[in-house]
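**Student:** Input: structures, listed below.
What follows is calculated from the coordinates using simple rules that are stated; it is not laboratory data. Being a predicted model, the structure only gives us computed values, none of them experimental. Cβ atoms are built from the backbone, for glycine too; each structure is taken alone.
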Structure P
C-alpha cells in the first residue's frame, strides 16, 4: 500500500515531501478575555496562554471517533485533516472562496465542550483563518446549532486555546470561517481540538459487509469484537477488533517476489455504520505515524471474499486467522479484547474473541504461549507497566478458566515500551493499546 499524499504534501512515507512555511511557535504572553456580550451572543475573545495538556482527551480528534460530515468547500487539503492532530496538515477552502465557509463534525456521543484549541502555524502566506465562530447542535448535522464561541485567531500560531462562552451539549460541531488574513484565494486551518465531557458512545451493530474503499473493495467479517478481512489490492489482508465506533486493524500486503509489507490501521465509522474514515501507517516508517488515508463506503451487508481469502464468509474466520498467524509468524496481534478504562476488567463483549483464542490453543496442544499486554503512554511508564501486567494476567486467567493448562501460558506486561505507532495523537494511542500472543 502506498500512502496517498494529495497536494497537501504531508505524507512522507515512500514519498517526496513538500515544504511549508515555518511555524511561529506556541501561544505566549498575556492575553485577557473580552467582557461578555450583553445581547446574549458570545463575544469575540483572545486565546488563553495555556496550551492543551498532552494527557487530555481531544474529543474532536479522528482518533476519538470524530467524523467530518459536511464542508461548504475544500481544495485538495481535505476537511478531515483539521481533526487528524497533525499540525502540518490542514484544510483549505476551494480557490476564491474565503468567506462564509464552514466544516461540520459529528461526534461519537453527546458532548459538552469546555475548551477549544486551534493550530495555524503551518498555513501558507496570508491564508490563515482569522475571525471564526463555533456552534454545536444536538438535533442534526444541519439544524439546531447554537453558538458557543466567537474568536479571532492569531496568524501562524499553534495551540491557541479558548474557553467556550456557552456550555451546551450536542453531537455536531460546526466551525464557521468569516475572514482570513488577506488572501483572495484561500482560507486555511490546520487543526482544531476540543476538550470537555462526553457521554459513553453507543456501540455499532455488526459491521460485517463489503465496502468500496481507496484500495479496492474491502471485505469485513465481524465475530464478537474481532475483525478479519481482505481487500482487493496487492492481496491485502486485515485483522483486528472493534470498540464502540472504532476499528483497530493490522494490514498486510504481498507484493512482487513475495515481498510482504504491512502496518497498523484505524477506521472510524459514521453513526449509521455506512461509511468510515481511515488512517494507516507502515511498519517500516521509523517515525511510526498514522498518516495514510483509507476511507470507505458500504455497498453490501455481505462480507463476500477475495481471491486470496475465499474462506471469509465461513464460520470461525477470526479463529482460523489467529491460528494461521501464530503458525506462520509465531505472533498474533489481538485488538478484539477490550477492557474497562484504566482497568484490567475484561468487557463482556470480548469473550467471543477470548473463546476463539482458547479454541486455537485446544487445537494445538503442543503450543505454549505468552500473553503480552501493551498500553499507550498516558499515565507514565510505571502506571502503564502495572496496568499492562494486570491486563495480560487477566487474559491468561480467562484462558485457564476455559481449560487451557496453566503450564502452557505466561503473561507479561510491556507497558508503553513497544508502541506500533506514535503516542502523539489519539489515533496512535488507540492503536498502541493491544494484546499480543507470542508462541514460545
Structure Q
C-alpha cells in the first residue's frame, strides 16, 4: 500500500471514527512496510492535515460548491491531504500532488477522480483567492490558524487578541521531543554527553533544569539510556509540577490522577526513592504501565492503588503531606501533540469538566494534613478549568492559601497576582496551569 493511501486510511480513523492520532499512526506505520522516508511523509501529511482541517475544509467547501458532509469520506480525506500539501508544504510539486490524488480516487470511481481533479486544479488556479471576513476578527483568526471559531472566541475573551495570536500560532508548532533526566540514576551533564555520543542532536531545556530537547535522532524507545532508566519522555511544562510540591524524603505524597505517570515518577526521583509516593488512578491497567515505567527508572517507593478520585475515601483523610491533582481537563494546551483535540472538543463538554475538577479538589483537600501542600495542575488554557476553580475553592475553603510560584523570567509564563501561573505554549512547551495551595494550621 502506498504512503498516501495509508495516510488517507489513518485520517478516516481519526477524523471520522474518533481514533487517537498517535496510537493509530503508530499502529498503521508498524503494520506497513514503508521505508523511513515514506513513514516520515505519512506522519507529516497526517498531522498537518489534522492541524489545518478547519481552513482546508473551508477551501474544499468553497471550490466544490457543496457541504463537507456530502462528500464521501475517502474522497474528502484525499482532498484534505492534497490541499494541505499544496498550501502548506513546499517540498512536493503541485502536479505530483494532483496526480497522486487522482490516481488514488480512481479506487472509488472514474467520476470521483474527475471530481478530485476538478477541485484541485481549480484551487491551483485560484489559490491566492482571499476570503473576505468583513472585519470579523474571530473568523479571520479561525481561518488563518485553523481553529474552530468558538475556541478562538474563548481565547480572545480570556486573553485578548495579541496573546490569543501567540497561543494559536504556538499550538500549531510541531514539537521536538523533550526528555527528563532521571536525577536518581545519573547527572544531567553525564546523560547529556552520552546522548550526544549516541548521535542525537540535542539542546538544553528551555526552562526546566532536568530537560533535554531532542532536535534529531533515532527512536527514543530503542535508546540504551531510555531502556536503562536514565531518561524518560515528558513535556517540559509537565516537568515543572513535581519540584513545586517541595516533597522531601520523609513525606507521604498522593498523586490522585497519576496516569500516565510522568509526574509520579518525577516526584519519586526528587525524593531520592525514599518516603512514600502513592499513585492513584481509576484504571488498573494504567497503573500497571506506571509500575513498569517506575521499575525501568529504578524506583521502588511508589505504591499503586485503583481509585476514582471523584469518590471520597474516608480512609485517606489527613494522611498526606503533599497531594498532587493533575486533574482531567480539556487538554487544549497540548494541541501541538494531539491536534485532533481541536475538533473533538466542544464548549459544553469543557463546562461539564469543571464539576469533576472541583469534586477532586474537595477530596484532595480532605486528604491533606494541616500545613501540607496541594498542587492543582492542568494542560488546558481555559480559565474556567483553571483560575475560576482556584478562586471557587479558596472562597469555599479559607483555610487554604495560594502560595507564589516563581520559575524565573520567561516571556511565556503569566505570573498572576494571586500566585498561580499560566504557561503559554511556545515551540518548547505545552500550555499549562499550576497552582500551589497551603493548608493552614
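**Student:** By the measure distance in nm of label points 7 Å out along Cα→Cβ at positions 63 and 383, tell me the structure among P, Q with the highest figure.
**Tutor:** Q
**Student:** Can you say which of P, Q returns 54, 36, 24 when Cα extents along the principal axes in Å, for residues 127-270 alone is computed?
**Tutor:** Comparing all candidates, it corresponds to P.
**Student:** Where does the value 23.6, 76 come from, among P, Q, when Rg and Dmax of the Cα atoms in Å is the thing being computed?
**Tutor:** It must be structure Q, since only it matches.
**Student:** Suppose you compute distance in nm of label points 7 Å out along Cα→Cβ at positions 199 and 231 for every structure in P, Q: which one lands on 1.4?
**Tutor:** Q
**Student:** From which structure (P, Q) was helix-only ellipticity at 222 nm (-39500 (n - 2.57) for each DSSP H run of 4 or more, over all residues; to 500) calculated, if the value obtained is -14000?
**Tutor:** Considering all the candidates, the number was obtained from Q.
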